[in-house]
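Asker: Each structure below appears as structure tokens.
Bear in mind these aren't lab numbers, they're just calculated from the coordinates by the rules spelled out. Bear in mind that the values here come from a model prediction, so they are computed numbers and not experimental data. Cβ atoms are built from the backbone, for glycine too; each structure is taken alone.
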Structure 1
Amino acid sequence: MKVGLLQYDIKWEDKNANKEKILNIIESSSYKNNIDWLIFSEMTLSGFTMNKSVSELDDSDRDFFKNIAVKYNTNLSYGGVEVGYNKLITLNRKGERINEYSKIHLYAFGEEDKYYNVGSKQTFFEIEGLKIMPAVCFDLRFPYLFWNMAEKVDAYVVIAAWPMRRAEHWMTLLRARALENQAYCFGVNRLGFEGKIEYSGNSMGFDPLGKVIIDCKSNEGISVNEVDVAPSEVKKTRERFPFIKERKDWFVGIK
């Protein structure tokens, strides 16, 4: 399976400009007709804003992503706000919604919890036989979310607006989630500025052994894995190193 990570410099709170830019990036990409799953960053069209009048998705926004899925025959995952929840939404190749996840850990340090509703349910979905757990940005710092779903999934996807000054945390935690759960982990971050906050991208993909299979660095555009992404690789890794079977679930929560 080919996974495409699309990172770009989001124009602050300007959906129309961002839609135009996304279409230009896709159309100019050599991979445009050869992606099985295309992933965007958190609050894809608006940037990480507390202005709900901008971040909230409307029908035209949903149709925008639906049209991309259909035109380029790809599954895709994108970010946006619906009824006050910061979501990661996934569509199939027909543009049909197959999953939505509401961010569980809101970023209180940035006052996100004062503007948005707290998600309360973990989910997973399937693309091309790959079972995937979604997460959004700050969720990445809470390993129990990933641990809880490890035996049910083959991969994790994390969409984010993660500041450059903590880029090392972002890359380290993505790799850690892959390694500790022996699963693929894909993270998509944005580029550019939101006020005085700078974002360096560093969207990445890791295999079940923590090896880098996609590295966007700080380049605007779409990056795709060159080695196949397949659930059989997760199965092989877990059979060779059966660490997950040794976990002590009863230990979780003991003080």
Structure 2
Amino acid sequence: MRARRKPQGLAEGPIQEHHHRDIRGGSARAAVFGISDGLVTNVSLILGLSGASPPAGVVRLAGLAGLLGGAFSMAAGEYISMRAQTELFERELERERQEIHHRPEGELQELVRIYESRGISTELAMQVARQMMADPKTALETHAREELGIHPDSLGRPVQAAFASFVTFSVGALLPLIPFLVGLGTSAVLASIVIAAIAAVIVGSALSLFTGRSWWWSAFRQLAICAAAGAVTYGVGAAVGLSTVH
């Protein structure tokens, strides 16, 4: 018997499935921005004060205040913004649910027009739309996805995002402050700069795991941002100084 030939153009071997990270909840985004903001914010604050040559303990106190104040601010802002966004989505979903219940034919025609605008024939668009509208849950998910660009089960998690912001901002803000918790003076400033630079490279490299960009570019970008912020605030602190403040 002759062996059957496989159709040309089909890849051999098992089909490889692609798995994507679930980034819809907001926690991953909040964590990345939290540690980056904490690092940049406290580096700027600490070096700005250090440039003014303050008395012992001032930088330590300011750094701790910046850590706590920034962490609470980030968490509150993240929670309020995501809570407001979730409430908006919930209102739109309820409106869509009522439209599907009271005007099923009109919602059917909306789906048909959406599919037609994407190049699907009228007959096929009508067939697909009717199948989607047959089940109320599927109908709501379809309209939410096609019209609003959301999924009813993935509206975000405000509490988790706020907690992630608080913790990661605190971590980022603590790193450049560590040298001032055990020492002061020029050695503490230099140690803070080194720690901040290393942390910036690590944060930038970790960010590349989410964005898909090369790790060295993400690391360089984060390092450049931290360096620019620290240099500017240190320069301002040195130029103004405590002696000119009355």
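Asker: Which one of 1, 2 has Rg and Dmax of the Cα atoms in Å, as calculated from the coordinates, equal to 17.1, 54?
Answerer: Here the read-out was taken from 1.
Asker: I have 39 for relative contact order in percent (Cα under 8 Å, 6 or more apart), calculated from one of the structures 1, 2. Which structure is it? List each step's numbers first, then the result.
Answerer: Details: 1: 20; 2: 39.
Source structure: 2.
Asker: Could you figure out which one of 1, 2 the value 1.00 for FRET efficiency 1/(1 + (r/R0)^6) of positions 153 and 233 (r between Cβ atoms, R0 = 41 Å, to 0.05) was computed from?
Answerer: Values: 1: 1.00; 2: 0.40.
Derived from 1, not from the others.
Asker: Something else now. When mean count of other Cβ atoms within 10 Å over residues 57-64 is calculated, the result is 17.8; to which of the structures 1, 2 does this value belong?
Answerer: Only one of 1, 2 returns 17.8 for mean count of other Cβ atoms within 10 Å over residues 57-64, namely 2.
Asker: So mean count of other Cβ atoms within 10 Å over residues 73-80, computed for just one structure, reads 24.0; which one of 1, 2 is that?
Answerer: Computing mean count of other Cβ atoms within 10 Å over residues 73-80 on every structure in 1, 2 gives 24.0 only for 1.
Asker: Figure out for me which of the structures 1, 2 the number 0.7 belongs to, where distance in nm of label points 7 Å out along Cα→Cβ at positions 145 and 177 was derived from the coordinates.
Answerer: Among 1, 2, the structure yielding 0.7 for distance in nm of label points 7 Å out along Cα→Cβ at positions 145 and 177 is 1.
Asker: Could you figure out which one of 1, 2 the value 14, 20, 16, 13, 11, 13, 10, 2 for P(r) over Cα pairs in 10 Å bins from 0, in percent, for residues 41-128 alone was computed from?
Answerer: Numbers: 1: 18, 49, 27, 6; 2: 14, 20, 16, 13, 11, 13, 10, 2.
Working through the options, I get structure 2.
Asker: With distance in nm of label points 7 Å out along Cα→Cβ at positions 169 and 225 coming out at 1.5, pick the structure among 1, 2 it was computed from. Please report the intermediate quantities before stating the final value.
Answerer: Details: 1: 2.7; 2: 1.5.
This figure was derived from 2.
Asker: Something else about it: From which structure (1, 2) was helix-only ellipticity at 222 nm (-39500 (n - 2.57) for each DSSP H run of 4 or more, over all residues; to 500) calculated, if the value obtained is -7500?
Answerer: Answer by label: 1.
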